[in-house]
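Participant: Alright, structures below, take your time with them.
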Structure 1
Amino acid sequence: MKIAELPVPESVKAVLIRNSVVELYPPQAEAVKAGVLEGRNLVLASPTASGKTLIAELCALKHVLEKEGKVVYLSPLRALASEKYEEFRKYSVITKPDGKRVSIGISTGDYDSSDPWLERYDIIVSTNEKMDSLLRHKAKWMDEISLVIADEVHLLNEAERGPTLEVVLARLMQTNPEIQILALSATINNVEEIAGWLKAEYVTTEWRPIVLKEGILLHNEIQFKDGDAKKIEKETGNPAINLALNTVKTGGQALIFASTRKNAVTIAKKVAAKIEQALSKTMKRALEREAERILAASEKTSISELLAELVKCGVAFHHAGLGGAHRKIIEDAFREGKIKVLTATPTLAFGVNLPARTVIIQDYRRYEPGYGYYPISVLEYKQMSGRAGRPKYDKIGEAILIAKTADEADYLMESYVLAKPERVWSRLAVERILRSHVLATIAADSAHTEYGVYDFFSKTFYAFQYDVGAIKHIIARILKYLYDEEMIDASGGNIHATKFGKRVSELYIDPVSAVVIRNALRQKPAFLTELSLLHMVAHTPDMRPLLRPYSSELDKLAVFMEEHRDEFLVPVPNEWEDRINYENFLGEVKTAMTLKAWIEEKSEDEIIERFHVQPGDLYRTIESAKWLLYATNELAVLFGNNEVQPLTLELMERVEKGVKKELLPIVKLEGVGRIRGRILYNAGYKTREDIKHAKIEDLMNLPLIGPKLAKKIKSQVGGFVKKDAWEKIEKGEEWRQKALTEY
């Protein structure tokens, strides 16, 4: 089926043809035949790179240009949302019937806002959680939505993210029964069941633009699913590394999945020396620049230095412990073909799109803290193997599992390569997860009676698979809890949210977190300190996972806890009566201590070394703490607690910036973070007024400042730089750069 033959506006066809898209892939053609462009709901289940996004784009533009509709694209992750936003932007050159250009917006953060500015966008890319938040705030523009595209809908099966997607789709279908739903998915076993819930047609296929060869590597031979076999040169004692080397030497890239972060780093180290030998001088220079970008992206730490050294060798590791800036550099460098071997934990399979010629699954088990090792699901294996083969570069992609024995090779072939993915099941019926959604249903006026609450949840995927009766007892228990904690009230058979309940729902926090905060605000501790509030937010269920203490840390944490017992806003559990809660409490103390070190301007490397925490985990803890401190301040306002508000607001800013109180006025300037802020302060520039009257030459000569940033800082504080002085500085900088280049 040709693009030119499609029933979509000519301007859309022109953009696609200009981007070298002239013909549909078979799954895309099947979707069109199923009526997706005629407004029918559709579940499109097909492998990675089979063209699902193009169908989403065609549907979206048809709604915007022909139906004057508004489109929402739901993504499970912020990184994926950013990817999709960039893909949609190519259509912003198209003019609508009203003479305006097609506009694309993105919103993935700030859960306490209805984002009225989104009203002016035609296509809005959002995470599932952000859309849930917008529904709770009853954003007016949501009535205009005519198409919802739900990406990665198989993640309904995922315990943490699945229920939010499920509730968002149920709520959108409830508020607008005419809305079109397009659900995109990897190949799943029970696609017809998801389609039945969404009242949709479905298209499911195994077709891929690149042939996928799946197999098992035992010793130095791969046995493929189709009966083929291939020998691999044995250069090291590690089969995964040998396979990666074989791939790189034949001009490809390899992606190695390891069971833990530690294993991912270990393999990257082992493979680096071998890969470096195969790199050209030009590639080495390009990788040197990427390594410099990694070191400049954030504070230098032992992890960033190791990553930079590995990148120089054409190798990198990727896991949730890395900071966002580093992950982005690694992802871009891998897509550009500079990084030849990437080692990663299985979480990458559900994240950004990073295809490679060879995907190597070194261990079919994965590690979860507190649970140990357990075999991955077939669906997870299929997600990983789906990364094999780079469109436009590879004719064949290979997904290889590593076996240690012939018996294990048989098991892997039977249990993964030849197996079908598991059914997708709703994960909604968990009280911890359901609690927030029950409150939101009442607070957002989706239900006004107990029967209305049950009626709403009867529209969920869970009720479709089982029966709403199966979760009635959980909902009833939650309603009692919300009533007892004064978040909902009942009168004459009607239920409504109290001011407290409504605010909790809008703040997008667990009702239990809100109760912890409210109860703490009612306390009168002997000493109210930064630690009091930092530990309180660490005590909430929203601050999960905690920075868990190692056994070697328990005694030190216990001593610290006893020294600061008078500062805690929640009671300390008895060590002998409740050991589990006691150790959890120590984890909360460790989390609070880590945050305190951060706001006392300890370096990232010092925090990593002292608390055994990795940058990505530190940043996630900081983000959670900042949001929970914001929620604390909002609830303090609600309850009229004037004592806590000033400390909470100040602490929120300090947690965001990672600074002592004295630096707050300076670090608000764009381009000035915690390190540059301290440099300015220690040089005598303690206020914005000091910076305003400083000579630009003095500022630019400070470490990590330079001419451009000095000028930018001066302009923000109302400082004046004479034209002739700036021209002289620019000329001097040009000469310096020229000398460096020639050198």
Structure 2
Amino acid sequence: MKEKKFLLKLKDIFTPKRRRYSGLLSMSCILMLLPLFSQCDKDDYTGELEGICPEVIVTDPVNGATNVITNKIITATFNEEMESSTINESTFFVKKGADIVSGQVTYSGTTATFTPAALLDANAVYTATVTRGAMDPMGNYMRNDTTWSFNTGNAPDVILTDPVEGASNVALNKAVTADFSTPMNAATVNSTSFLLKQGTTDITGIVTYLGVKATFTPTADLLPNAVYTATITNSVEDAAGNAMINDTTWSFATGSLLFVTITDPLNEAIDVPASQTVKATFNKIMNPATINNATFTLMHGTTPVLGTVSYNEYTAEFVPLTDLLLGEEYTATVTTGAVDLTGNSLAADYIWTFTTNVVVVPVLPVVTITDPIDEAVDVPLDKVVTATFSKTMDLSTINSATFTLKNGLLPVLGFIDYAGVEGTFTPNTPLLPGTLYTATVTTGAKDLEGNALAADTVWSFTTTAPVDQLTVELSSDPIDGGDTSGGGLFNAGDSVTVMAEANAGYSFDEWTEEGESVSTSESYTFVVNENRTLVANFTLDPVGPSGPLGIDLGSAADFAILAGAGVTNTGVTTLITGDVGSHPTATIAGLTSANVIGTLYTVADPIVGIAKVDLTTAFNDGQSRTLDAISLPGQIGGLTLAPGLYVNSSTSGISGTGPNGILTLDAGGNPNAVWIFKMGSTLITAPGTSIVLAGGAQAKNIYWSVGTSATLGTNSSFFGNILADQSITINTGATLFGRALTRVASVTLDTNTVTKP
């Protein structure tokens, strides 16, 4: 909008009175003045940079990154804070080829974030772009679009060329070749992707591809004493469809010609450090006497940069005497005065440009408001202490180490939380009356860009004066019978409600005080006018049958998944609570530490081997049980079973639908009740079937001793410890509250939740 208004104003100024010339003259003047718009307005915000255009200085992933995770969140960080309304899906987008990737764009601090709506495709190349539509608060636009690419697989690359970079005296009938890092899609290696030029002139030839080698055979001999440039463009793809991240270009000469093969920084490089040493590498060893300040220069506009020039083997270096200016363009030149050992000089001066980076002056966060304020008095004893920041902070840095509350030198225990721009400290217990407290937020607290507070923020306050309080003390009889709540310190006349909650296997009887019953209700409310000592009385309930003795799993009990021939998982959302391992075959496929709350053993650790020995002992124990055995039907869906040993010499499982697809295990009020299900062959549950625990039954006391293999159906729900001789398969979406332990074969998972009891 500013540019448009300025153009209109220029048109008014430079349009002459005679109408037939007005268009020509006004546009000519405007075109002469357009370079003015390459400059940016000066910001006037405290702590902001002045006189700079916004630009992207950091991307994640970086340009050319490979093996990027498919759940990657893409970010672009600017050199200054931007106008958030201009950071959106039209100015920050991601493409796969020509296809736009669906996602959400957010902005915070100086970082724009693109969160894809779905996982990225594996082994694919993506291109992210931040356009010139992104603007800072003063209306300054970026000079250019910023685009970078990354690969969710291994991007192919050229690993060998013939002739090599900088080669000389190349034969005139030379066929130019390039070897790739991986087999390529031959259809993409052709005359449009493999090019050869002499200067700006295209060389005609035939392109062929075999194995991992591409060959360019010129249709006519190369010219003598000429420099050629070969290029493999990033349009070539490997067999999986992955494109190269960048073009690959190399130069060679058919005679003893001298030329510069590579520079550091590269031509048109940006974000170059101010301390950069400028380098030029030649294709031949040079005469050191000709590499000096006369033949190797660096200019800032029309001003020469002072520096020292040195030469070692093939490379000349220009070291500026002082750091380069920030955000400025420089021009480096190697003149034809530089010659090799045989007196050959460059055919023409070699010139390249680069731009230095911009150092961002961070806007440091500060604590703007505290509650209570500093030196506040009569602060309530239940006060939650808060600190409000000037910027959004990094949640992980607002914790018990950076936000503290002390009574003198004594730390106050409490819970720290952070939301929006506010951190809160909630004491675990009421504050003491009439006491001076000191709150501190340290410099360990940082904003989203990693900027810390400039100094600790410290404030003090005093709580309200003490008042006489009465005590309500609570206890349980027996101690294991249940829990009580609601006791503590109270003001005289307060209404108090105390609660009693019976543990499993117990029932609440009454509240007593000094042996006298005061209430038979679990919830007892009264007005406190004196100190009270109350006892919640519980009675042990009759319990049902206990069943057989449980099976001792030994060290195998530490594992939620334990196999003999590896563990295989499909589905990134699988979550396992408990250790995971396999022995002697330690292969773990499809699981990472993100899927496991516990230890994930990826090698044949002796700990896993000991657990396998204990599993064999436990399996043999289960298979040997015969005392008081009860016949186990082949279909147990729809049944309600009491604790006991259930035996089937062949196969058993749950295969019904509706109520017939549900097995109920009822402990009859005995939380220690045990079930052992022994089958000679397989255990199979159908999709959607489930087990329901009743009467205090616990998954840890349920054992399934399977003679061969076990299979849990899709989206089924299962309880207990599965001890299988062979394999265990847990199909898609199935949930296991127990353990999957197999002696010989593998455990196979697919988008499951397995929780060790």
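We did not get these values from a lab; they are worked out from the coordinates using the rules stated. What you are looking at is a predicted structure, and each value in this text was computed from that prediction instead of being measured. Cβ atoms are built from the backbone, for glycine too; each structure is taken alone.
Participant: Given a value of 39, 37, 30 for semi-axes √(5λ) of the Cα gyration tensor in Å, calculated from one of 1, 2, which structure does it belong to? Don't skip to the end; give the middle numbers.
Facilitator: On the way: 1: 39, 37, 30; 2: 70, 44, 23.
Going through each structure in turn, the value belongs to 1.
Participant: Between 1, 2, which one scores greatest on relative contact order in percent (Cα under 8 Å, 6 or more apart)?
Facilitator: Of structures 1, 2, the maximum of relative contact order in percent (Cα under 8 Å, 6 or more apart) occurs in 1.
Participant: Follow-up. If you work out FRET efficiency 1/(1 + (r/R0)^6) of positions 194 and 474 (r between Cβ atoms, R0 = 35 Å, to 0.05) for 1, 2, which one comes out largest?
Facilitator: Checked 1, 2; max of FRET efficiency 1/(1 + (r/R0)^6) of positions 194 and 474 (r between Cβ atoms, R0 = 35 Å, to 0.05) sits with 1.
Participant: Tell me which of 1, 2 gives -14500 when you compute helix-only ellipticity at 222 nm (-39500 (n - 2.57) for each DSSP H run of 4 or more, over all residues; to 500).
Facilitator: On the way: 1: -14500; 2: -2000.
Of the options listed, only 1 reproduces it.
Participant: Could you tell me which structure in 1, 2 was used to calculate distance in nm of label points 7 Å out along Cα→Cβ at positions 130 and 666 as 3.3?
Facilitator: Only structure 1 yields this read-out.
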